[in-house]
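The data blocks that follow each hold one structure.
Laboratory data are not the source of any read-out in this text; all were calculated from the coordinates shown. Everything quoted here is computed from the prediction, not taken from an experiment. Cβ atoms are built from the backbone, for glycine too; each structure is taken alone.
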Structure 1
Amino acid sequence: MNARKRLQFGVAVAALMLAGAAGAAPVKVGMITTLSGGGAGLGIDTRDGFMLALKQAGDAASEVELLVEDDQQKPDIAVQIADKMIQSDQVDLLTGIVWSNLAMAVVPAATAQGKFYLSTNAAPSALAGAGCDPKYFAVSYQNDNMHEAAGAYAKKAGIGKVFIMAPNYPAGQDSLTGFKRFYDGEITNEVYTQVGQTDYAAEIAQIRNSGADAVFFFLPGGMGIAFMKQYAESGVDIPLIGPAFSFSQDILPAAGDAALGVMNGANWSKDLDNPANATFVEGFETEYGRLPSLYAAQGYDTANLLLSAMSKADITDADAFRAALAEADFDSVRGKFSFGPNQHPIQDFYIREVVKEGDVLTNKIVEPVLTDHADAYAADCKM
């Protein structure tokens, strides 16, 4: 995001700050997210969901000052932005990173410098177990979770043989680990692709010849769009299964009808029946003119978690603020929500199906598949 765009966004946030709060020091939040390139839709939805929560909060958001910058999906850029935000902008808290390799480059250094980090998305296993930190909260999930839900579905559905594929970076590795943790059938092939890859001809040829009954793949953002289009054109008719990321609302319009009927594991869906979700979905459509994605939902929840903690404790009192965050005293769009001992969510997971509502591709919940589900690494976290 160039300086001019950053200033314009800052003015939009400043409009939320009321004169009555002039005497209070604002909480400075640095959002580092992906706003350009193939993963831009994920970061834009993260930002927009977070912003919507601040707008809806009115007076309660008057002490939040939000700075947003584009990491370009590059770890070195993310590190540079984080250093500037911490040292020059003197932010109190960081958030917003979509990609796990960027999170691994930024989060440990940020928490070591005494800054809180609230994850709207990326939650690698290395930060959930032995690498956990009192100032790090994953508001989204732990990386394995969506894939565990897909694996549990594949097991329940009696799918005998599965071809599995993901990009070769921390979230991709966690994804296949998670799927295999809950799936007990045969893995015909385990394939790691390049991050940012756009040509999947070789992998589709492997799928064609694999003898698999289904394909489980995790390819977020532009990677998933490219794969889905090429898979549809290939004529291979082996059913697809994925996590919500691969069939998120930001991807479906580009993926097209090839995604219809695909089952995917998720912790959220726009049709979850609770008041907070209804308010969020309606508000997002009204504000932005499009349906929200998982990334938007998690950005929205993260902002509301922050606001709930701010209502109970001053961020300068780190112990009190951490305790306020850990209470998770906010109405989540996911319904039930609490933190486990490693400050990762305990929540329900569902199987969704890609459907068409009128001319719009979207997801609907089929069934719950994991209830009150925690991650597999909490026991390794010593805090």
Structure 2
Amino acid sequence: MSAGTLDSVVAGYIPLLDSALLVIASTYGFAEEQGIDLKLIRETSWANIRDRIAVGHFDVAHMLGPMPIAASLKITTLAVPMRAAMFLGLGGNAITVSNALWADLQGEGAAEDGEPRATGEALASLVRKRADAGRHPLRFGVVHPFSGHAYELRYWLAGVGIHPDRDVEISVLPPPLMPDALTMHQIDGYCVGEPWNTVSVLSGRGRIVTFKEAIWPSSPEKVLGVTESWAARNPDVLHRLIQALKNASDWCALKENATELAQVLARQEFLDCPAEACLPALTGRLQLGKTGPEVEAEIFKVSGYGAQLPNPHHGLWFYSQMVRWGQAIYSDEDLKVVQHTFAPDIYSSAMGLAPLTAGRADLGFHFFDGLEFNPENVKGYIDGFKIRS
């Protein structure tokens, strides 16, 4: 890079809270400080993100965690080898249902505070009663088949005895359309990232029944996705971009900046939503219903190496769910591809971390049902689900 010039980086993103690092890095000059002209392009669907980075319209992208894995394994459209260069945050998702479904769940003993076990068991009871009465299965929305949302929803349902492919229907919708689809009775519930759960709550259209932090605490959500070829051609630019995003994350993590961050994200050119809808996840005070209750939890985390450093073990868990639900066929060779896709080397190099330091990130494998994930025996873990199903 010559003096006085900036390296252009085009980044695609979806209007969600966890696009915050890209938005702030671009808007507040953190990217420019690293010699980068970061150009953001808002997209409407994750399929568009996947396709446009594959054909070179985007250099990097705000991307669903499992998406680079699916691309590298060539089990998705326009597949190219990809890397998850860094995590863009932990958590941030929730499951919201219509007011009518929530009333039914209350009648079955659902937990008022978002506890996933009791609420899931209430849903399972309701699903059985609907089936016995010959009623149409409940329909839930997710943002993409290869998404943390899809796997969290499926894991939760299966963990309480609901088969996601037999007992309910699951449809794919872009995140911003979820509240309207709920209002129009196209779906009965959905799993999506913030602020699109809170949008339904504040408008009185829906009720949050549980959330990602309760189902799978401290788990990754979005990543900075990049094709293997772009990363190989532009290592210095990618390293400086990661440094810019790390600096943006430090600003985003300061509680005194939460209101300002919410106002920036809410702008028409970014999320185009009420600023108050962004605040609950940013402040760790998630309002489950229009009149409460409010849950205090680390709903969304952006700062610290645990929230940014890719960990191959997380990638292996995503892969285990791909195999579990028939999206992939298990192979030892695939495990190596997944581990490479989620390897920490790019981030570690950008931040000057030693490999040993890089390996100390919190794994975050405490699931609501108490089952343990062993990254050293992925096949055994998958086979265990087959036995229980």
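Among the shown structures 1, 2, from which was the value 17.5, 52 of Rg and Dmax of the Cα atoms in Å, for residues 149-308 alone calculated? Value 17.5, 52 for Rg and Dmax of the Cα atoms in Å, for residues 149-308 alone corresponds to 2 out of 1, 2. Given a computed value of 17 for relative contact order in percent (Cα under 8 Å, 6 or more apart), which structure among 1, 2 does it belong to? Computing relative contact order in percent (Cα under 8 Å, 6 or more apart) on every structure in 1, 2 gives 17 only for 1. Given 15.0 as the derived value for mean count of other Cβ atoms within 10 Å over residues 125-132, which of the supplied structures 1, 2 does it correspond to? Source structure for this number: 2.
Please compute distance in nm of label points 7 Å out along Cα→Cβ at positions 69 and 277 for structures 1, 2 and give me the label with the greatest value.
Values: 1: 3.6; 2: 2.9.
Checked 1, 2; max of distance in nm of label points 7 Å out along Cα→Cβ at positions 69 and 277 sits with 1.
Looking at distance in nm of label points 7 Å out along Cα→Cβ at positions 45 and 205 for structures 1, 2, the greatest value goes to 1.
Looking at structures 1, 2, which one was distance in nm of label points 7 Å out along Cα→Cβ at positions 37 and 325 calculated from, given that it came out as 4.1? Source structure for this number: 2. In terms of FRET efficiency 1/(1 + (r/R0)^6) of positions 157 and 261 (r between Cβ atoms, R0 = 35 Å, to 0.05), the structure with the greatest value among 1, 2 is 1.
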